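A short reminder: the numbers here are calculations on the coordinates, not readings from a lab. Keep in mind the model is a prediction, meaning the values are calculated, not measured. Cβ atoms are built from the backbone, for glycine too; each structure is taken alone.
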Structure I
Amino acid sequence: MTEPTKEQIAEAKERRREIALKNLNEKALQNLALAYFVNESKDFGEADNSVIEQYKYMPAIKGSKRYYNPETGQEGDLVVNSLFGSRQGEKRYTGNVSEFKIIQDASSVIQESLANIKVGDILKLVGSKVKSSHANAYLADLMQSGKEGEEMAQKVMGAYLAYFTSNGMSDAYSQRAGDVRKSLETILAGSDKAVEKRR
């Protein structure tokens, strides 16, 4: 078997990067992964998990759970993939999948996707305009470039996941605040009508 050329290696990296970016922009996949990161973090409590479940996890479970296989780019359903992946000895109907396994699988797809993109992609994902000399470096290459590169890649990925989790949590609380406001408006509109009837 012949060794792949530099061009073929570059093309394969770029193909994986494109697939990874699709996954990192899949809303339902993000929300399922978010449920995992919040659940597993010591920084969040029961109230936070409750808000994430209501505004992120449940809508994701009820809707599309699309993701793209990091190697082939083939579109799939994360729940179906988790079910089939849990089969024992590839025998049908032997799988056993929990909610935790589904959100864990989603977090794995997100983390694997991060490794296949460039530093500059992460800057774009967080809306940063910072220029970096590492912008064109793939995180997977940084991780294999020695101790310094590996540490940098881990810090960049860790910082992105902290941003991702905090931003998702903030959005969930914002949605809840909107629902509370609507509820308050409904209560007050109803009480105004009752006052008018008594007049």
Structure II
Amino acid sequence: MPASIYADVIDSRALEQPETLLPTLGETARRLNQVFAPALAVPFAVDFGDELRGALDDPVQAPLCVSVMREALAPMQVRVGVAFGASAEDAFTEAKKGDRLVHFMGTGEAGDLLLNALCRMVDPLVRSRTPKQWEAVAAMRAAGDAKGAAQRLGISRQGLVARLKGAHWKAVEDADATIAAYLAMALPAS
């Protein structure tokens, strides 16, 4: 069952440098298409100037895809609807109604309730990240280890660890892994 993903940059019309939005979204779509190429059902593309849309054949990749998207767009915040056999736009609308960053739909009533409760707990952790913390998270994802991430940023390992701790990186990564594990167990294999 594919995972449809619909994302919108929050307050995109109030950005200090709105001319950077479209190129940043285009680069984010290219990055998502490259990173998730083996799992793509529909390539990611920019829509209406501040939205990203795409779909993954492997729904277990959806939480990681949302995190990679967030990191690529940071410090801009993005709201995302993720749907399995349902409408990603409807999932997005639910996220917007509840002022949440992510909303999952299509895992069944109990599954949706569980996943969205977890997302509500993670939202404040993601919203509170500073630009430096976002840099540390992105460097960690790109390098794969603390030593490489610290070198990329030109800071000490201790400085990197402090930024990651402030970003609640481990808690957010654990939540993504938990959601992916749930999806692997709950959704029918494609």
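Taking 27, 20, 15 as the value of Cα extents along the principal axes in Å, for residues 33-72 alone derived from one of the structures shown (I, II), identify that structure.
II
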>> If you rank structures I, II by distance in nm of label points 7 Å out along Cα→Cβ at positions 105 and 137, which sits at the top with the largest value?
In response: I
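Of the structures labelled I, II, one was used to calculate mean count of other Cβ atoms within 10 Å over residues 1-8, giving 7.5. Name it.
Values: I: 7.5; II: 23.8.
Checking each candidate, the match is I.
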>> To test your reading of the models, identify which of I, II gives -17500 for helix-only ellipticity at 222 nm (-39500 (n - 2.57) for each DSSP H run of 4 or more, over all residues; to 500) when calculated.
In response: II
> Suppose you compute Cα extents along the principal axes in Å for every structure in I, II: which one lands on 90, 51, 29?
Replying inline: I
>> Quick check for you: by mean count of other Cβ atoms within 10 Å over residues 57-64, which of I, II is greatest?
In response: II
> Can you tell which of I, II yields 4.0 when distance in nm of label points 7 Å out along Cα→Cβ at positions 9 and 169 is derived from it?
Replying inline: I
